[in-house]
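Each in structure tokens, the structures are laid out below.
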Structure I
Amino acid sequence: MVITKELEIGGRKLSIETGKYAKQADGAVMVRYGDTMVLATVVANKEAKQGQDFFPLQVEYREKTAAAGKIPGGYFKREGRPSEKEVLSSRLIDRPIRPLFPEGFRCETQVMLTVFSADQENDSDVLGAIGASAALIISDIPFNGPIAEVRVGRIDGQLVINPTFQQLETSDMDVSVAGTMTSINMVEGEAKEISEQEMLDALKFAHEQIKSICSLQLQLQKEAGRPKREVPINPLKKPLHDLLSKIARGDIHAITHKVLMKDERSKANEEMRTKAIESLLNQIGSLDAASSGVEKIEDPAAFIELNNRLISEILHDIEYEEMRTMILDEGKRLDGRGVTDIRPIVCEVGVLPRTHGSALFQRGETQSLTSTTLGTKTDEQFLDGLLPETTKRFMLHYNFPPYSVGEVGRLGSTGRREIGHGNLAERSLKKVLPPEAEFPYTVRIVSEILESNGSSSMATVCAGSLSLMDAGVPVKKAVAGIAMGLIKEDNRTAILSDILGNEDHLGDMDFKVAGTKDGITAFQMDIKIQGISFEIFEKALAQARAGRMRILEIMNQAISEPCKELSKYAPRLTTMKIPTDMIGAVIGPGGKMIRQIVKDSGAEVNIEDDGTIVIASVSAEGSEKAFKMISKIIEVPEVGKVYHGRVTRIMDFGAFVEFLPGKEGLIHISHIDMSRVNKVTDVINIGDEFDVKLIKKDEEGRYNLSRKALMPGYDAEAEAARDAERQRDRGPRRDGGGGHRRDGGGGHRGGGPHHR
């Protein structure tokens, strides 16, 4: 039976339909908004793998190019590996649903979102999140939803729900918000230096719409939902937890309260675990047989080996409890800081001598070495997908090698985490970049994380800002980022500034906020609990702002404004504007002219359709040479001006000379020399170069040149009189101008076929 639920959101109809598509999946819905349609399907294995101690959730968002009436590029003409947009959308859907699966559910689960229709107006990523939630709540898969996701923009001061792509171009914020009926549980977005209060207003505005969409899903669940599966509970966990708590809690408490470096803490925990296992071998017989279901343990070593993952999980849970209790009771953190303290920061710029800009940013045990590279128009990234192909002139790439956390790992393609962190840092910085008209460079930042113990994406923001200034990019302001954490037990909460890796792992929230001294430019929040209140949001934002101001103060001590000069290794860009009808002349037939300019000058030349030309060269000489060559091509010949020319053709009555690129004029035999010339080749030949003077331009655009006019003793008035007399004696010219034509036509007025 087909069931459809509809709701109006932002002036457009949102519909969720089930019972028509993909009926063999555990849950499937088609979500439609405008003419954009996304199919969401969910399937979970019936049994978990033996010994599996984590929840294997896979969220895959895919766009079919046919949805926008396009055929994929490339040799195979079919969709290949996911694009960056698809990866980011997958993360945007994964993060709000992951915390809502019940603890203990270990069955492998796959959520697939497929875009089958794209109307070029409404983004399908938020529809994918709505579809994922709806498919989960009507399936038998345990899920504590629903959730809904919306996008918020602001145009002319007015908040807009789910703005179209066109509206986002004029919006000063782009915020994706996900939440439940009672709270927000995921935020990601960018803005043009908005205040903390403006961000809160956007979140509250979004939550009103989220509640309506969640209510719609509950109506769908009531009619189409299936009974949920039982989540198996291991009866051994509680008695084993009680026993291990007696054995190891004291040691874990001591380690938690001791200020240690990351590797020291890992070593101490490993020693604690070894000691706990030894004690467990001797005490395993004290397990309560009635509650554990274990009648008699014949071989303690075999029992521990069989339940090794469960033991590790329990020790982790005790560490979780001890850290959170210490923070809530004592206001003390693992590294000895208070909840609002920021780790020591060291900033250095110009550390890489041959890059265009570089910076090293160290915050505690997190370190980013970042470089900035300036390129030209040809270095822009081409973006292809459901929307029309566009280009991107600012790129930030984030790399997280395994050695940054002291591990050995396989090197392969860029992971989802790296793409997500790089995108967040890119959105943080792009709002302060100068417009292309003022700074026509392509800019690429690369952040290499050399050490990591929390907040490496925010370290990338800080290092990226420093390296941009070191490169001489005229950014408006410095940008810093900070990651905030949360410990929440019932009504007790502690908000943590500049969180460590363990505080992220054992805490309830990872809230990253980046911005300038005047406002927020980007943010991202993930939580591991059902949701948080707006009161906690407000406090976290205020605490984040105080931390950001402190970080900016330290960064400004290293470099407070962009360098006045670009690196000597960076390309120099020269911009000029030519009439659009001269573009063809500069390019030349088959690109001959522009290739010659590039070859002779060593510069790179890019021409836009509006006549803007950008010349790029590492040397000033190359730029100047290319500029002069182009200037000559577009130059309008002036009568009386002297030019340097080259003989291209010899005729009985004179010679044709190219005096500007693509422009020829005739030197009549009488204007070759002061003395009488009987044969042109007695004086000049093809290929000869010399200065000539333009003495006449007729109505048809033909040019008369003179070599004699530049010689000593030349009398212009007397020559003009003789020319007039010769003209009267000859009568009207029948050759249309003394043969001043190329190839039987087209004239010599500026390139003929070179024009568009």
Structure II
Amino acid sequence: MRPIADFILAYPRFVLVSVILLSIAAIFPALRIDTDFNLEGFFPEDAPTIEEYQMLAEEFGRDDNVIAIAFESDSLFSPEVLGDISNLTASLEDITNITQVISITHTSRLFDDGGMLRSEPYFSSNTADSVTINALLADPFARGLLINEQGDVTAIYIELDENVNSYSVREQVIRDMNSALDKYRGTYDFKIAGIPYFRNQYVQMLNAEIIMYISISSVLIIALLWGLFRNIRGILIPISIVWLTILFTVAVIVLTGGYFEILSSSIAPILLCVGVADSIHLLTKYQDSRLNGMAPGLALRETIIILGGATLLTSITTAIGFATLSTSNVVPMQRFGIYTAAGVMIAFLITIFLLPTLMPYFKDPEQRKGKHTQVHEFLGRILERSYGFVLGNKGAIIIFTALITVIFAFGATNLKVNGKIFDDVGPDQEIMQHSRFFSERLTPQFPLEFVIDTGEQNGALHPEILHKIETLENHLLTYPEIARTTSLTTLVKQIHATMSPEDALTNPIPTDSDLISQYMFLLEISDADAASLLVDFDYQSIRLAANVQDAGSYRTNQIRDEIEPFIKDLFPNQTVYISGTSILVADLTDNIVQSLSWSIGLAFLFISLLMGWLFRDLKLVVISILPNVIPLIIVAGTMGFLGVDLKPSTAVIFTIAFGIAVDDSIHYLARLRIEIARCSSLSEAISITTQRTGRAIILTSIILLVGFGTLASSAFTSTMLMGALTSLTIVTALLADIFFLPALLHWVKPNFGHIISKD
């Protein structure tokens, strides 16, 4: 670090101007950052789950491009209400990028017209008689979807053009939809649901909370920095560094074609908290040197040389922890890991170059004891006593730590992998209330899809296949999570009841393939697209669509595992695959957890190799890793004891926890490496390291606790858990480095002789 220190101190204005110019340049791309949320984007393009989902979408249409609008009315079939529904449906049809709108006034029923199959609207003139109402309530394609069994709740469905189903398009459609609804909001209490609507609302709510908590955390960190340093320099420099870090990281995301998504939206709070730590370590060291009478220039040079290397090392190890996520097969997790790792290194570069160039512009506080040293002296006394406690209780500390770790490791065995479509949103949020309305009064809005490939053209028209599908539907409905099913069998039964009502009483499904073929021909003449969502063009593959509760990936996988043997027995000569958004979420959750386990293993391997290269001693490698394992085990155990599920949002916490834990222990060991060469004994070196580096560790931990602790009050479960569990990690890592690490060093007594001679 000596050449870098000499360059910075020799050309401070050049460095400062360069940073300012780069910051101005970064503003323009950063302002263009986009946000989106697409479940398909979580998988590689060749993933079997995606291939099956895309086959379903290409053949039968997507299951995630429909927004539902529902309301309740005691006079639903009055001319006034029907007129409002008809007018609202027409207004929604005029919205750009909407391909279809379905409501009870814009749906049709089948009837026999002298041997020809015809269709006509249920309500052509906004009037309803009891026969028409009963027919609508009995319609299997309308019941539970367009209207409930009691006839007092109805829904309107708007289908987005699947070719332009992006965040910005959805946002414009939602605005236009709300504009159309505003005319009727004084009369009806609309409930809105559907995956496209949820995606955009979720992103908006998450972004709003992230911005709010960044603001709150910044204010609290500023207040805390004032309490620690009691000068403008101690506030302005760290805050400027982290804000510039966020700016440059966002610019990098945009310039590399990235955007904010569910995982990457948490990068900013992470960098805000982690980025302050480097500044505090450097400022604390500089202040110590000045209080010891060192001149400003020499103090800066010593700070950069001594702590610059340690800060670089902690930045590299933290970046490695995040960068290993790039090996994940979950695409957003790859991007999250790469961009967060880049942000960590950007924070280091800005700190090491900007902090020394800004220092001369601020007047040093008087180099005497005063308010700005009171906190540091207090912490010094605490650390001196803590080290005395460690010396007298080395064995007890190690045994107690091992016992606690084993207990929490047992708790970690209770962890369950489980994620939901509507994950992390509190039950009192409006979108959750609306979702419950649909689930309780109409039908759940989450699709579970089955495609049965008969293996032959016109195979879907065989009565035995249709009977088997009916058997499968009846079996699916035995699960309380599955509320409704429709298939080609449903349509054939409806046509048969229309054209041959007497025969349909005894044989709901025709027994003759030719008759079924004739029905399909009549349907094509009447409405060529009527069966397109249920069977392919060659009548070879059949779609069975089910509406399910947001039961979570754990239960979804249970249901899938139970259904698959049943399907294999029922369709021994056919190919059946299960897909839909519910399956995407179930597979995604499993993939993320598997990827995370692999990534953390890689991070430990790489960091162990780095520690081995740095210390050239196996004992020191083990010592450097153990304090970082303990916080991870305690976080996992806490989640297991409290019943917190592993899912995309909570899985990332382990990477954050590892990054925070490894920072403190490396700062400690790097300082110890320096003190070993200066001191006469290992005990003296550990004592000085504990008191001086321990003080910086406590200060950074307090900053991190303030930053992440504010997130614990979030209405988002994911944000709240990130705040609470990361705060637990910070406290655990602090205790491990102040008590367990010194005790372990005394117990193991590693040999630093080769390091001293090498230095």
Structure III
Amino acid sequence: MNVDELVKTHKLLKEFNYEMTPLDKGYTDKILYINLSDNKIISKDVAPLMKEKFIGGKGYGLKLLWDATKPDTKWNDPENEIIISPGPIAGITQYSGAGKSLLVSISPQTNSVMDSNVGGFFGPYLNFSGFDALELQGKAENDVIIVIDGTKGKITIEEAPEEAIDSHVLAEQLTEMYADDEKDKFHVAVVSAGKAADHSLIGMLNFSFYDKRRKVVRLKQAGRGGIGTVFRDKKVKAMIVKIPGVKGNLNNVVDLKVIMEKGKKFNKEMKELDDSQNEMRTKGTAHITNIMNDYDLLPVNNFKYGNHVDAYKIHSDIYRDKYFTQGIPDGCWIGCNMACAKGVDNYELRTGPYKGDKVMVDGPEYETTSSLGSIAGIFNPEWTIEANFYCDTYGICTITWGTILGFVMECYENGILNDERTGGIKLNFGNEDGAMELLHQLARGEGFGKIAGIGVRALKKMFIEKGWGDPQFLQDIGMENKGLEYSQYVSKESLAQQGGYALTNKGPQHDEAWLIFMDMVNNQIPTFEDKAEALHYFPMFRTWFGLVGLCKLPWNDVEPENNAETDEPAKVPEHVDNYVEIYKAVTGLPFDKEEMIRQSERVYNYQRIFNLRRGYGTREHDAQPYRAAGPVTIEEYESRADRYDGQMKEILGIDPEGKTIEEKMAIHRKYREGQYEKLLDAVYERRGWNKNGIPTLEHLKDLGMDLPELIEIITPHL
């Protein structure tokens, strides 16, 4: 059907007209609430306390989700919500990276609170349409779309039975449907998932943006924790927002001149320094693929190894020279000069339901070059690009799927899985055909592919219950924490990064703290006290980006020329000062870098207690799989025997001579697990938590977060 025919199949369930509230100092102080169970649509006021304590973005999402749910609310209960909130800075176009949104929901994978950040146009356009957040609750009976028309002040819920499910088709259909003409496509943004989200716990959401140069709808992903699965469980096919246009000061900031000056200086840095630093404009985040291999940090064969002889085949130069289109301003938000949203144009698909189609593939990002590549022992960029496309359009998180893939492949090679248990799919490391078929099976909701879609934590439990493997081995190699799969860095030789993963609130995602180079390469944080300080500051600093609507990449993926000469180069102090001045210029509020951290601490501790409310949030849930810390298998030890033997002698004071590999592995394990426990103690103390990881009453009082509902939760644990 063409779009005119598709529109005729829609059934209007509810129409809501509203008077659009313009942004003032970054806020509208309005929340759009939609309940699909009874098609209720209302505009809610933001309470002053919520604005003061929670700022926006993830903070708003957490507060709204807490208020909407009970401690035992399940992910697929109607009362579970998906909240999308950009934050007060989101939408400015004068400083790079100001187009992020945060999503919050109860996760199908972790059964706790999940947050996921995403680019694309939907978040800022939601702001421009008059709302600081969208709160989606309830369940529809049939597939629906939600349309927020900021040009008319109208919101509709419509049954939409005939549109596609897969995101690359659906986003094109809906962009064409709601745009007045070609030029107007730039003013339409779509949120969608894909058919694999219907059959798994790992579904993600795509946020669209229209690329004027390519004349194609592109996608950015809110990947972690299965929020796309929640979306499809609610029978939402898509959400659409449309605005009249974007102009210079829609956020109605207090001092636009300051923001423009800071943006101009940053753009100059990008122009002059990017090629010699991180090559973001030519390679995107894929620039670190070969760097990770060089430093033994690239996950290979389910994080067994940190490099591989075939890694030259996925060198970032190959992506730049052979695959990524060059010379195009690849920003996923207007005015972002970093232009890191690289893409592969006119890629001809070789497998699956769209075989033979030529498509635009967004990415791959670094995380995908490894998750859909080296972690499975695959070093073929075209396989990675194809799998990247299908994960996106099917609505699956590439990080999560890659870590699942590595796990099931190692299980296959160790006899825990076999051809009978996989339905005939061969899943040895490096098997491109088997890995691709597994992905297509998941989208079809059949075979072992559907089983794999439950995630590593549930797979471990299933394999143990069936007696298919040794429970300790499965626990050691199953790279998940809190139910979320690890993102793509080998942390064995960085104790701080082990904490940066397993001490997160939502599970191991690098967006809280990426400390490998500070810790392992540059030895800038040698003591437990140093590591604890880093694991306090950086997660709090990075949390702030998700409160206000900023992307983290412009912070440190290009640095001022004199940054190395500053007292704290890892913090990039000039850019921190930029953000302080931008926040003040947007909101007009008094602000400094200390208050930045305190804003984040309030929200971070709130999320920790939210986890506690749901039965998590204690020390036992900060445990990590041993492979994150050290060698699990003999071949793993042997691959770095000189390193491990040397560490035993120099650090532990034990002579490895005459000991079996098993004995040496046991010695290393005892030491490394002990070090991690000491790290937990140090970090908990620095964060103002007790030995069990519970925020203390004194700390909450100091932060001004001694709210009655929080005190009620923590009191039995103190």
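Here are a few things to note about the model shown:
- If FRET efficiency 1/(1 + (r/R0)^6) of positions 425 and 601 (r between Cβ atoms, R0 = 35 Å, to 0.05) is computed and equals 0.65, the structure in I, II, III: II
- Which of I, II, III yields 4, 17, 23, 22, 16, 10, 5, 2, 1, 0 [P(r) over Cα pairs in 10 Å bins from 0, in percent, for residues 177-608 alone, calculated]: I
- A value of 37, 30, 26 for semi-axes √(5λ) of the Cα gyration tensor in Å, calculated from one of I, II, III, originates in structure III.
- If you line up I, II, III by distance in nm of label points 7 Å out along Cα→Cβ at positions 57 and 465, the top spot, with the largest value, goes to III.
- Of the structures I, II, III, the one that 14 was derived from, the read-out being relative contact order in percent (Cα under 8 Å, 6 or more apart): III
A short reminder: the numbers here are calculations on the coordinates, not readings from a lab. Quick caveat: nothing in here was measured; it's all calculated off a predicted structure. Cβ atoms are built from the backbone, for glycine too; each structure is taken alone.
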